[in-house]
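For reference, the structures are reproduced in the following blocks.
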Structure 1
Amino acid sequence: MTATRVSSALRCATAVRTMILTGELLPGEKVRQEDLAGRLKMSRIPVREALSTLESEGVIVHRPNTGYTVARFSSEDLDEIYLMRRLLETEVVRTVDLAEVDVAEFEKLNAALTELSIDEQREEFDHANERFHFRLFEYSPMLRVREEIARLWRLSTFYRSVSWNGPGSQARVLAEHDRILEALRARDLGAVLSACDEHRSGTQDLVAGRVSRFRFTA
């Protein structure tokens, strides 16, 4: 796949998430490839690839003879995903030898987030944020658990996007990352676990408070 096609598919996926967030596309509504291609002025190939990505995230549902529809999000779904993330991520971080962690690398990863706009570069910000967290997971030997965490992160992509709407979102993310960095510098496992849990729980609480606004259960 060429870099241009990847870029087009990412832009399309971001556009569809935005349509859902703003109510332009509603839960249960059919999503037709040809209609999206026309609205976004793209060919059907990147649109098809974007819908496949969104399906893996749980944002779009595909059924035989029906096609694609917008998923019906719920607070129960949110709670289950974040419960599994908390349990697995906590166990993975517990196995990390903090003496081996390159804190300077994490400082650079977090600094990269300050150079991106959470509003105008949502896809890039999400990837940089994910890299910050998964670099810590990569210090763990628990490969299978890390793979499951990656799947849960894909399922929570849209929920994270919801939490990033509104003023102060980027500052909140960076401040919470700073607390994780402070704990890493101190090589304090308990503080790292606490900072990660607060960061994850803060996102979950923000999304839960916005569920009705985005009509996830409509």
Structure 2
Amino acid sequence: MPVPQFLLDLLQLLFDLAIPAAFCTLAAAGVSLRHEGGTNFHVGGRTGKWVLWTVILLTLPQLLSWVAAQGVTVPSASGTVGTTWLASMETVLKNFVNQIVVAKLVPILAAYFVLKATLDGAAGESPIGSIVAALFLMSLSATMQLLQGWNSGGQYATTDMLTSLWNYVAGQVLPAAAGLACVGAVINFVQRRPWTRLVFAAISFLSVSGLLTLFRAMTA
């Protein structure tokens, strides 16, 4: 029995809205990052879950192709939405995400976190958490392009993207964080404040990949 055209159009609509939905989940990850501390995240917390959903949405066709390879029948997308009102709904939702959420709402959220950073500093608290969240939101489009560039296009694109994300964090973000930790240690030393914790943090940032390799060797 052939699949009704309406269901095929609905499936195509979901495929077409995957990337706009990924923008929304990535923005939610930035907001959740500030909620969890800004410079840290909770294991099983909302930041990690939103990032995972972003990766799943960006690799949804490849993930379904893996399901199809296991013998489960998955209807293929038709390429375009044939139903007129579904096509209109797709256009409206895409424009809403691109023109309102990404172009307007996300910069406002970033500005809010910049304001929060100044208020944190005025209250004698650390403004770093709010600054990190603001930078995350201001680089939302660039981060999305980076994630899309890691899409291998194969059946294991989801895990490949997560692996590339880990390699980027370990190879690019953590060395920069180690440098900032060293600068903070020097400043604290000059001001006669505790500084050893920042030194150990810098060493840990630089040795994350080595520690992971060590753990793998110990469990092999």
Structure 3
Amino acid sequence: MADRRHGRPAPPTDSTVRSEDWDGRDVSGEEHTRVEFVDVDMTETSGRGAAFTDCTFRGVRFNASAYTDTAFVNCTFVRCSFFDTALTGCKLVGSMFDGCSYGLLRAEGGDWSFTGLPGADLRGCSFRRLRMREADLTGARCAKASFRDVDLSGAWLHQADLSECDLRGSDLSSLDPHTASLARAVIDPYQAIMIARALGLEVKEG
């Protein structure tokens, strides 16, 4: 399993839900704390205002699910599938992802600060208008992904592949252009000046 930030261990769980079929279930308002979900089918589940705290998900299928204003705080996701999953205004602070698949994942609004996504294959995924402060994106593959108006301050972006990625409006203050791939990435004029200065260039008008 990939290491959590600063080597912190995953929170322990007190109960287990195994191999259940939650396909199409509405989990709105449900609260789950320190529960381990193993091989649970959560395809096309939906929920508003649900809360999962210190939970572990192993081999869980979230495909085509849609969550709004739902919290997955300090959770651990191992070999889970998020194909065509939509997360709107959700809170994933401190959660860790390991060996998951994310095809067409869409996240808009909410707080993903301190999440661990090292080496994640986020190609083609969309993140918009959310916080990812100090998120671990070390070695993440983000080609052709969209990070529009995302707070990436303090994010770990070493060896991240951001080629052809739409980064406009995002905070790239922690980006070292020497250690990330930026070929054909789309940025705004302010970001262009900031990156030029990070490369040691002097920007002048006229």
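Since every read-out is calculated from the coordinates, none of them should be taken as a lab result. None of these values were measured; they are calculated from a predicted model. Cβ atoms are built from the backbone, for glycine too; each structure is taken alone.
Of the structures labelled 1, 2, 3, one was used to calculate distance in nm of label points 7 Å out along Cα→Cβ at positions 32 and 152, giving 2.5. Name it.
2
Looking at structures 1, 2, 3, which one was relative contact order in percent (Cα under 8 Å, 6 or more apart) calculated from, given that it came out as 11?
Corresponding structure: 3.
Thinking only about Kirkwood radius over Cα pairs in Å, for residues 64-119 alone, which of 1, 2, 3 has the largest value?
Values: 1: 15.5; 2: 15.0; 3: 11.2.
Result for Kirkwood radius over Cα pairs in Å, for residues 64-119 alone over 1, 2, 3: largest is 1.
Have a look at 1, 2, 3 and say which one yields 0.35 for FRET efficiency 1/(1 + (r/R0)^6) of positions 136 and 192 (r between Cβ atoms, R0 = 30 Å, to 0.05), as calculated.
Answer for the origin of the read-out: 2.
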